Structure I
């Protein structure tokens, strides 16, 4: 089990949408409060984030990164513990967490309703495993930490499989600017909530 922060949806967690957020490499370690540095844990409850319960685990070791099989077990435990709506479980992450979000989506696409990947590396060979899972990619041509070609290749691979993919490709945002723009708008959260498992 990963250590984690939990932000409860307005009205409680039972039967509510659940958003799993995976942080980047800089927030790895043992200081759990660092998980609030970026993304939904930093912004909650603004932008309508309190429509979800948000769970934000901490990766203990950035050299290992997010492990999809371990995340899948963690997510199952959280869903059971919070009695979240199993039809509306979403994953998102930034940088290392964006890569982790894609890897988890490829591991358990049948359990997720949608995924948002922000400036992650993303392995295009996993595109086929996502099936019909809706994915929204964010990246920027000016990203000097994770080259935009990673986003481009993943988008092309998903599109080649006729996957329901959306790609927001900024021109001049740096690495952090991409996730600040992506997460700092209700549009992403509105989009997630448009999707539910059958």
Structure II
């Protein structure tokens, strides 16, 4: 089997293995409650979903007929692309761990459910938004495996929009959990673990 075919199979396998896990946990958490997605802000609400559709369309096109995405191809050594596959596996495992830890608190927007608990176990012990951390890893992994600039550009834009949306999400969590969430913010990083007490407050807030 040539490398290109192997890389395409890796992307398919990742989707087949991890997508059902996400669907299962989201269905399990669905209580029929109506969530007000407008709290994301109209720009984020629309743009995030449009970019996600474009990213998925680009990835599917690359899988079905890579020639059609050759205009965005980036010459990467096979070793780097296999490194991307390893990163994808790590990202997938982090995603599964996050789903399991969050349980029925899962939502696809910035609002909390009527019955919502503050989760600080599992990956949440170290970072406040491991979903987004795993998303960043997935963007990097898929970009390396596909060796495609369009996949990287759209994935990076999705992560940037999620970063912007996170501020509103944390405002809602502070409103819901008050000082408990503020203390949680003080001891954890946003997307990366916070190392030591001497970290820059500005940098820690960003990360």
Structure III
């Protein structure tokens, strides 16, 4: 079957079947390239957003020794709790494995710091200390930053994981060797919780 395509700028002897075959081949190729580029963009966004999480976690790691020193000045006999916080901080600082493993180390650190903050409740002079109050403010600010960075990272992971698991993009994911990424799920420091009010 021949079609007159002079008006469209195509030669007048181009069969319609060739145009259909060209479209059938070209559309999947364009979709494949677009999906491939989307995975590359997401991989870069995940790396970038994890770097943001890492920066604010390091800020927390820098604040914890100051917190320990401040508490030590008022509660020196709580040596075991202080040592556990430092050990958990060092373990979290050295953790560079998969996100899931780092999240486990962060959970341990948060639990130890929460325990230390609970001990601080027993020392009214410590709770009134300007150094302690300043550290609390900085920790709250850092926790806000961690939460924001974690939300950005997890949003990128969610988009990636959806593409990896959805048809037809899972075909491209398998060809690229893409796997679902781990979410970064950690607890927050108890310092962020509102104090209980009793009557």
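Structure above, values below:
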quantity	calculated
If mean count of other Cβ atoms within 10 Å over residues 21-28 is computed and equals 12.9, the structure in I, II, III	II
Which of I, II, III yields -9500 [helix-only ellipticity at 222 nm (-39500 (n - 2.57) for each DSSP H run of 4 or more, over all residues; to 500), calculated]	I
Structure responsible for 94, 32, 29, with Cα extents along the principal axes in Å calculated and labels I, II, III on offer	III
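Values quoted throughout were computed directly from the atomic coordinates according to the rules given, and no laboratory measurement underlies them. Computed from a prediction, not measured in an experiment: that's the story for all the values here. Cβ atoms are built from the backbone, for glycine too; each structure is taken alone.
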